[in-house]
1. When relative contact order in percent (Cα under 8 Å, 6 or more apart) is calculated for each of the structures 1, 2, which structure yields the highest value?
2. Here Cα extents along the principal axes in Å has been calculated and equals 52, 37, 31, so which of 1, 2 was it run on?
3. For the read-out FRET efficiency 1/(1 + (r/R0)^6) of positions 57 and 193 (r between Cβ atoms, R0 = 41 Å, to 0.05), a value of 0.40 was computed from one structure; give its label from 1, 2.
Structure 1
Amino acid sequence: MFGDRPAAPADRLRAGADLLPQAGRLLDVGCGDGSLAALLSGKAKLVLGVDGTWGFCRQARTRGVLAQCADLDGRLPYRDEAFDAIACLDVLEHVVDPRHLLREIGRLLRPRGVLVLTTPNIRFYPFLARLLLRGKFPRTSGDPLGYDGGHLHYFTFADVRQLLREAGFGSVEEFGLYRWTSLSAWGRMKEAIKALLGDRLKREFFSGAVVVRASRSAA
């Protein structure tokens, strides 16, 4: 009954690409192998990336991303207000200090520049059910490397909202990311519950990822 899984990494990547605006200079923080660039459909004139793993940076460069390797818990190697838009997809949960990373992203964005961010939603109902009914902390990553794929932190929509405001972001839009529901009895029941909850609570409990688009406050 509670076997639902959050949307796959590819779905989160697609959602991030769709939410990014047209931009002159775009930075992909935690760019991995550069897969996001292939989904942007010419949205950005110049796509740069930064990642903590040399192998990923090399792969990203083969996809046309101007990638640098740097410590995401340190100062990112770009000047202030260098970017019109920044993507940070499934990265926040991996860094030691999420507040520092978001402040760095705020430093790099021009006023009213846009950040699109995704991270697993620990309030997703199967995660809660595993904790409450089985007494086990939910696994939020499908990555086999490290404990829970190297996830160090766990977030709800409210957590991310607060962190973004502390980092100087003004407007914050929230989006849900849902998997297809089967036509089984449980599937139909789940859709009925979603309808009763309304958009906000549906995101809180049925979206496997926190998905936000935020604008840096004007100077």
Structure 2
Amino acid sequence: MGIQGINQAFPGFRLGDFAVLQGHPFLRALISKLCVHCQLSREKGGLDSSVIFIDGGNTFNPYSISATAQELDVDPRSTLKRVFVSRAFTAYQLSTLVLETLEDALKRYSSKLILISEIIDLFLDRDVPTNEASGIFRKMMVHLVDLALRRNIIVAATCSNNERSKRLVLLETILLERAGIIAKVTESKGRLQLTIQSNRFPKLLTFDVSHSKSTLEKFVEA
């Protein structure tokens, strides 16, 4: 199934969702597309909103966002101006952004979408003790779920690290336990497969996708 099949089956991100986009680095391109689709009018399936992008993996790509804007016939420069980026280089910086400054940013920019790239990566740093990393990370997850519901926004985080370790498995478990939607992309024999799991769906949704296809870019009212 291609993009049409996915769009027919997937009802869209809903205000109040905490979503995890997991697996293949293809997801980095997807969140660039979300930055643009979020800004579209509600009549066109967007949220007519700015975006807060917390970059935990040095993945923010303005060129990808500009290309998507051009595809949708919207002004790339204006689109980029409505994406507010904060970069974190340590786990402590990321936790401070999420726990202490994010809510003020939401009030300032009236954003309906928060994107956090590679939310786990910085917590894999060996300079941060495992118990401390897991404790801070758990606080972040509780806060993000609460923020999404209380502020009636969408929070989406990517996790594409595939270097398996005990700490990664631990942090992934904490992350996925809190997620209302889990979209996982895997690759086998050169083919990408997308699996969507949600407490709103009676069963797993599975699709074959292409790098050239835009998926999971729909938004719906809560």
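1. Working: 1: 22; 2: 36.
Evaluating relative contact order in percent (Cα under 8 Å, 6 or more apart) on every structure, the highest lands on 2.
2. Details: 1: 52, 37, 31; 2: 47, 44, 32.
Only one of 1, 2 returns 52, 37, 31 for Cα extents along the principal axes in Å, namely 1.
3. On the way: 1: 0.40; 2: 0.95.
Source structure for this number: 1.
Read the figures in this text as sums done on the coordinates, not as results from a lab. Please read all numbers here as calculations on a predicted model, not as lab measurements. Cβ atoms are built from the backbone, for glycine too; each structure is taken alone.
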